[in-house]
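**Student:** Pasting the structures in now, so scroll down.
Derivation of every value follows stated rules applied to the coordinates shown; laboratory data play no part. This structure is a prediction, so every number in the text was calculated from the model and none was measured. Cβ atoms are built from the backbone, for glycine too; each structure is taken alone.
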Structure P
Amino acid sequence: MTDLLTAAEKKDEPWSVSALAFAVRKAVEGSFGAVRVRGELGRVTKHSSGHIYFDLKDADAVIHAAWFKGAQRAAAVAAIEQGLEVIVSGKLSTYPARSEYQLIVTSVEPAGVGALLKLIEDRRKKLLAEGLFDEQRKKELPFLPRKIGIITSPTGAVIQDILHRLRDRFTPHVLLWPVVVQGEAAAGQVMTALAGFNAMPDPPEVIIVARGGGSVEDLMPFNDEALVRAVAASRIPVISAVGHETDTTLIDYAADRRAPTPTAAAEIAVPVKSDLVATLADLSARLQTAPLRLLAQQRRLLPSLRPPQALVHNLMQRLDDRSARLAQGLQGWVQVQQVKLARLRVPDLRERLLRSSHQLEQLGARLSPQTALRSLERQRQIWQRLSEKLDVLSYKATLSRGFAVVLDEGKLVTSAAQVPEKMQLRFADGDVAVRKDS
């Protein structure tokens, strides 16, 4: 760049803005080859064109970075989140339209296990808040599946361990969907396998997603957000069997069951044949002996039962007893009623009838129209006296004698200190708005 400026000065000719800008760009690109930069992701902008622009920063400086669509990888793009510490590879260049230098990115990777664990935990909290890990949405596994789908590497020890364990059980029909279980392509291939099994006209009844143990970096495809959502959305129950017992990935939370190892996944999916045969034999033996036990029990109870003739005799005796008591009771009731009837005399009945007629006439007289009018007149007079008392006590009667009431927005003013700037004076025949004379 110094040589270019010196040549221009010798010619004593001015630079054009574009010429100088592109000369600076050429000098910067020529001075730096490929670089790897470690820093924290600041502002991240994902443009509709597919390009990603972000800031890479530390405590003292910020570098703008541009990651163009053609250089991106899906798994790496999913890890681009503000606040994540990353290592960015690329080359240094400038953006003449803004007079700024920038890093043209070729790859982005989390900076160590700590950054990966933070990314996984943030993603776990996000999906948990969405309800993707709720127990209520998990599906029941079939008791004895006829067909099992397995998604794993066809060359590893995992598939052999699963098949070996299945031979000890009711061996179902096994469908293997081969995938890679590590690297950039792993998550996408597992998602394709899940979609393929779910789309089959005669699909498997349960799916096992399996791989052996590994480091946090090795297991990262099974923490992919899109894969976790695909596992949760599967119509077929999914058993997650990724890593060893101490390893945990995000698809473990979304799967319908989590197996600590691939071998354990086979044990969860299919029961042991010998155990089922033994259980069936035990139930069959109990079924055969149950009627004999019941019959023996009933035979033991027979001696303690009373003969049927004794039961019938008791019932006949109780019936006779009730019949006799009913006849006696009816005869007594008739006698009582006859006594009551004999005590009744015709003169007494006539006297009671005359008294009732006289009382009825008196009640009719009290309910005559004249009586009702007199009662109504008395009530009117009482109401009139109360109204006159109310008028005497009302302030309106006072107003008619030349007095007035001061009001502030409808509220009574009772002292000079409360007099507002604007008020109303209420007279007997209406209100007048007035202003205070200060």
Structure Q
Amino acid sequence: MNQNRRRFLVSGAALALAVPLRARAQAAARIVVVGGGYGGASAARTLRALGHDVVLIEASETYVSCPFSNTVLGGFADMADITFTHDRIAAEGIEVVRARATDVNAQARQVVLEDGTTLDYDRLLLSPGVDMIFDALAGYDAAAAEIMPHAWKAGAQTSLLRAQLEAMEDGGTVAIAAPANPYRCPPGPYERASLIAHYLSQAKPRSKVLILDAKDAFSKRGLFEEAWEALYPGMIEWVPQSSGGTVTGVDPETMTLSTDFDSHTVAVANVIPPQRAGAIAVAAGVADASGWCPVTPDSFESTLVPGIHVIGDACFVGSMPKSAFSANAQAKVAAYAIDAILRGDTPSEPRLINTCYSLAAPDYAFTVVGVYRPVDGRLADIEEAGGTSPLGSLNEVHAKEAEYARSWFATITTEAFG
């Protein structure tokens, strides 16, 4: 991809094009936002800037970022580097409610909290992230995840997996079980393999990383494999679905992962199970049989329950992947659309961008960019508007991409959390 063009596309974190700034609504509406991650926090701040009364429901005192959590596993960042508060959001006049939303009465336009309290809303925006489907793999449940962590929700699981890597003896194998599509952050398991290999190459060089995959292809495969050959020759093995890579069950007591054709006993197991939209989306009736939430591409309003908008990893809207960049872009589109709807206007047709940086080492990264527009009720790729980093790039180019990745992370966390 042309570098100047790519820099334009990614210069503003999660830029949403063709969403004009409009006059504020005649009267402030009360909008409840559930979820204080990249999507919910960005939406709450945008809606507040548009003059609405905003309530943000988030049970956790802090937000631990999944993006860049692999740098903690790689040993070149700390948990503090990926942990954020909602203090700036509260200082902007947004009411932050520390509770768990458990139900929605769409007819009465009320959100129900775990203690039975109800909050009224004019519009509801859900950004609940994902829940793990533990029963998808035999032997894997919440208790097993304390031995074979998924670390696909950053926080305690990230710390646990890091501690296991540190405790592992040199010469051990780290297994990563990657799920079938769709799931949060498609390139994430392969970046994780790369950065774990970075740590192992320095601290435990006789060790290996085994990726057991429920797919035969993955995002940026050529770029990852090029990086593995250059940086960690012989250390990372990828087993695709067609070669028996799909993990069907686990035994935490023996640290064994079973596939259709084989079993693997390892020192550390990072088991990433299939996922679905967060529980509040199911309770609200906005998730369909797939486990995800179908929405309209111009406003992210649920196609199942009017008046409720769903953004981020929980929604399904076509080609746009589940990423923090996507959640931030969708938050802005949804916020402006909600403002337009409340004023009696029709939301503008948006253009959305997703940029995904992947680190293979602290100074080695590459990128994929996608640009999307509504087509037949879904977001579709705009041909020739995106692209990936080219294969065969010089190390200096990959080092510059790593700088871009760190700059993006600083920008998007500032946009979301202040």
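**Student:** Tell me which of P, Q gives 21 when you compute relative contact order in percent (Cα under 8 Å, 6 or more apart). Don't jump to the answer; show the numbers that get you there.
**Tutor:** Details: P: 9; Q: 21.
The correct label is Q.
**Student:** Here's something else I'd like to know. Could you tell me which structure in P, Q was used to calculate Rg and Dmax of the Cα atoms in Å, for residues 51-106 alone as 14.9, 46?
**Tutor:** So the calculation was done on Q.
**Student:** Let me ask another. helix-only ellipticity at 222 nm (-39500 (n - 2.57) for each DSSP H run of 4 or more, over all residues; to 500) was computed and gave -8500; which structure, P, Q, did it come from? The partial results should precede the final answer.
**Tutor:** Values: P: -15500; Q: -8500.
Source structure: Q.
**Student:** For which of P, Q does distance in nm of label points 7 Å out along Cα→Cβ at positions 363 and 403, calculated from the coordinates, equal 1.2?
**Tutor:** Q
**Student:** Taking distance in nm of label points 7 Å out along Cα→Cβ at positions 171 and 219 as the criterion, which structure among P, Q has the greatest value?
**Tutor:** Working: P: 3.2; Q: 3.8.
Going through P, Q one by one, distance in nm of label points 7 Å out along Cα→Cβ at positions 171 and 219 is largest in Q.
**Student:** Further question: Of the structures labelled P, Q, which one yields 16.6 when mean count of other Cβ atoms within 10 Å over residues 251-258 is computed from its coordinates?
**Tutor:** Details: P: 21.9; Q: 16.6.
Only structure Q yields this read-out.
**Student:** So, one more: Computing mean count of other Cβ atoms within 10 Å over residues 43-50 gives 24.2 for which of P, Q? Kindly include the intermediate steps, with their values, before the conclusion.
**Tutor:** Details: P: 10.6; Q: 24.2.
It must be structure Q, since only it matches.
**Student:** Please state which of the structures P, Q yields 3.6 when distance in nm of label points 7 Å out along Cα→Cβ at positions 115 and 131 is computed from it. Write down the numbers at each step before the final one.
**Tutor:** On the way: P: 3.6; Q: 2.3.
So the calculation was done on P.
**Student:** A further question follows. I have 21.9 for Kirkwood radius over Cα pairs in Å, calculated from one of the structures P, Q. Which structure is it? Before the final figure, lay out the partial values.
**Tutor:** On the way: P: 34.9; Q: 21.9.
Computed on structure Q.
**Student:** Given 3.1 as the derived value for distance in nm of label points 7 Å out along Cα→Cβ at positions 99 and 379, which of the supplied structures P, Q does it correspond to? Don't skip to the answer; put the middle values down first.
**Tutor:** Numbers: P: 10.0; Q: 3.1.
Answer by label: Q.
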